[in-house]
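Next come the structures, one after another.
Just so it is clear, none of the values below were taken in a lab; they were calculated from the coordinates. Owing to the predicted nature of the structure, the values given are computational and were not obtained by experimental measurement. Cβ atoms are built from the backbone, for glycine too; each structure is taken alone.
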Structure I
Amino acid sequence: MNVKQLKDEIITYSKEIGIDKIGFTTADPFTEMKNRLIRQQELGYQSGFEEKDIEKRVDPSLIFEEPKSIIAIALAYPSRMNDAPKGKKGERRGIFCRASWGVDYHTILRDKLRQLEQFIAEKVPEARFKSMVDTGELVDRAVAERAGIGWSGKNCSIITPEFGSYVYLGEMITNLPFEPDEPIEDQCGSCTKCLDACPTGALVQGGQLNAQRCIAFLTQTKGFLEDEFRVELGNRLYGCDTCQTSCPKNKGMNFHFHEEMEPNPEIAKPKLTPLLTISNREFKEDFGPVSGSWRGKKPIQRNAIIALAHFKEESAVPDLIKVLTDDPRPVLRGTAAWALGKIGGTDAKESLHKAEKTERDPEVLKEIEKGISLCSMKAK
């Protein structure tokens, strides 16, 4: 087997099947990343969605027998929506982050990796693989950085010279000894625009993220959001792009290479009020194909309520009152109570006083009290 020739053939084939960038690295442990992850754990900065075993996240030999190398891939996604609908008074809209536009990227990248596996297996029948996208044990960013896909930016994203940070990442561990590519030198320099722009200060310093304060993480949680985060959420329904849109390396980066990544504007930027009463079936049909639906409809609905409060959308008051009085989920009832207080008005205030007499959940009652207080402040 001529490994160098095989590597060249893989690179050529990867372009034919629509992989925008490919890199190769060793299967050595990611020692520097291990130290970072331990520090993150000590500080309580992890999201909780990660693989719990840090050793598995940094040592390919613990999840694959006799690994020799890792192939990293990247696919560029659009940063601007064609014909994006505009929200207006009485018809406000929320927004899903760019990484949740189009078909779920896990599906897209797994398909590309599967095609690569088949191609290599035809050339080398004894080849073995373990591919992963986002939810695997390894840290995608660490693999991509060492494989020369891009450098790890201060915004904790991989930034490529060709596509900025608007790329999806995936990797494949294999028992084939490919020659590693050279990493790309860090090009962030003294720039701190992403750190300065982060709404909640989640970017503690360059390359260090406190996930517990990151809006992208918070939009995926299912409980009550702290008041300080509700204020910063704006109309975000899933994810946050601020640390990417503020990055100078992303200026002018907008690629529409993959049809399946093109957003349905009514899904990527949906009307808010209908989300409050969307059924499970409707949610699955409309939002099921996008990555932002993975936590179910509850976080999206909670965020939609907060977005209506952000807009102070008076037309939504009857719908919010219905959530407050009829929804069986305390988080939605309580968030609706807070939103009614933010919007204010006679109907909102009356509904809050009425709900206060019948509500039994202590957390919801706290939110009703907040709402009444907010209404009183507006009346002054």
Structure II
Amino acid sequence: MSRRTLLRALGAGAGAAALAGCGVPAAYVAPRDRSAPDRSERDHRLAFANWPLYIDTDQKHPERRPTLDDFEKSTGISVKYTEEINDNDEFFGKISPALMNHQQTGRDIIVVSDWMASRYVRLGWVQTMDRAAQPHVARELDPLLRGASFDPGRLHTVPWQSGITGIAYNRKKLGREIRHTSDLWADDLRGKVTLLAGMDEAFALLMLGNGADVTRWTADDFHRMTDQLRTLVRKRHIRRFTGNDYIKDLSSGDVLACQAYSGDIIQLQADNPDIEFVVPQEGAELWAESLMIPNLAAHKRNAERLIDYYYQPEVAARLAVAVNYVCPVPAAREVLASSKEKELAELAGNPLVFPTEDMRGRLSTARDMTPKERPAFTKEWNEIVGL
């Protein structure tokens, strides 16, 4: 089962997200108020909140997580691991009251999508990490993921896993290749295409298809894209806007092509080799879900050690095998390629886990939507999508 099949496209915490998007002054926490006395040296534990199905597990004992177990054995640090994040907005709403009121969240590490991480960083709700204590992160982090516009130098965030939002299609049923985003608008795909409903998940690929530079997109780029969508909706070319349930439509054949996440398609291809995933010639978005240490975390040093542990290529390789997302540690590819196990060696050559140089040249990360832009753009998007 794909991790994303369990997640909703939009969360119940939209009101809280709007608060962050507006950058309410009273919610901002100054740097001097973000840290608490660190108990790591005398209290060998930490609390790690993550998404479901986002870590390696033992097949015979699903409650065991081998990489975490090994970390605990080698360091003596006990990890309380909870799969409590099902939606970015919902989780934001869950912990925002504590953060805005200068209280501990009870968590030392959290993982959220970068478009949401930007809000935490902007509000001053996460701590700066000590990179001198994280040599593997400093050395091994993929250069494509280092330049987050919302977090220069990645001082507050470290990618846990990454992925590509591109196009998936059934090549056998469609009877042709898809190489460009504009190929989705061909007459033979009328009523057989779905797009993602979430604005932050969807807009970059669509803008790229129109030739925009998403690293510095403009309001004109956004409106050009939404005008195009209105026309396609009016013509009933787009079957519907989806959450992660596009997987079912693509598998059944009700949909022949769709906007999709790379990690999902690896799962589908295992059952249906006719499913293809493409990074369009105009480009696709590379995104990440990142680790952060929230304000007043009581075990910051322990958290930094765990984050750095996962950037050891051998450990990153084990995680890549389990979750099948784009690995943020390129050196993990060589670890897998040298394996005597055929499946592991083959995974090293999978471009959806380790993108080829050609694909890497077509990947980019969209600049974040500003607090001033977000309300109007969200309203316009939701009117089109029907949210």
Structure III
Amino acid sequence: MTNSPSKFSHRLSQPIEQRYVNYTYDQPGSLPGTLQIKADALPSQIVLIDYNETEAVRVSVAAAKDCAAYLDTESISWIDVQGLGEETFWRQIGEVFELHPVVLEDVVNVPQRPKSEDYGEQLVVVLHMIMMVSEQAQFFHEQVSFILGKNYLLTVQEEPQHDCFGPIRDRIRFKKGTIRQRKADYLLYALLDAIIDGFFPVLERYGERIEALEAQVTDAPTPQTLTEIHQIKRELLALRRSIWPQREAISVLLRDDCTLISPAVKVYLRDCYEHVIQVLDMLETYRELASSLMDVYLSAVSNRMNEIVKILTIISTIFIPLTFIAGIYGMNFNPEASSFNMPELNWYWGYPAVWCLMIAVATSLVYFFWRRGWFTAR
């Protein structure tokens, strides 16, 4: 089954703030465990990977009840549910895996705030997965829920087409590394680490956008540049609100004494936690750069305005004495009435003399401004 292009395009066209941080909430007075499945939710399909140290099998499971046979085996079972489907399906999942109604609510009513909760025989982890869409300046976002049991891991994705778990599937299939020698808690770590590492390409893309904006701000700032700065600041804030709780969710796995996670795997989770810190450091750096771009933009616009004012001032200053001279000779005095009434009007070279005077004044002012460095770009 493939994802509907129209629905996927619709999700990408939504404002980034809505796709990242508008968490779902229950209606006031609703019963615990009330499922609110979106009308455009894709049909559910179950992909099960059962493996041990010697072999690995991948099967498509038709119904939720068929998963029950894999829950009590010694092999590790990764049950990947792709698509949120219908309420009936999830009620069957809840019965097979003996899920608390509140857990079903967190898994189905998306998006939820990232978190980790220990239910004794099960460990529930909710994270957000953000991926860069190939050859597009857009990002895909979905909630991924993990339910860890003794020998199984149940994962829930909103759609079947996009995830960052391909390398993990290949490691299981081709027996790369030690993943097939480990328990289900190590599989949980591997998937969590894949999600966290998926943030780095997204942040690198934001770094490229900020670098391009820096060039625009310093060379030729426009109102569109200001709009892009505001947009990238909003997007980075939304990313921060999505990533920050995931730091807390992984920290809970390290602090709590959950029997489902072995001390050996907690060592790997510490490395995963450090990756989250690196992501947050990069994010905070880009947020500071985006904020500083606003100051640079205002400074560039101010400098540009100062240059314009300087040019206009130079032109006005040059023409002020010329206007003064032209104004004097525009007065209607009769030279015949008195020898003091503009006698130069009767001179043979009077008109060229005034032109020479005006040119000399203008040239002197231009030379004076040049010596003061007013014509040098700053």
Given a computed value of 49, 35, 25 for Cα extents along the principal axes in Å, for residues 255-350 alone, which structure among I, II, III does it belong to?
-> II
Which of I, II, III yields 15.0 [mean count of other Cβ atoms within 10 Å over residues 167-174, calculated] = III
Thinking only about distance in nm of label points 7 Å out along Cα→Cβ at positions 127 and 279, which of I, II, III has the largest value?
-> I
Winner on Kirkwood radius over Cα pairs in Å once structures I, II, III are ranked, highest first | III
I, II, III: which one has relative contact order in percent (Cα under 8 Å, 6 or more apart), as calculated, at 27?
-> II
Please state which of the structures I, II, III yields -10500 when helix-only ellipticity at 222 nm (-39500 (n - 2.57) for each DSSP H run of 4 or more, over all residues; to 500) is computed from it.
-> II
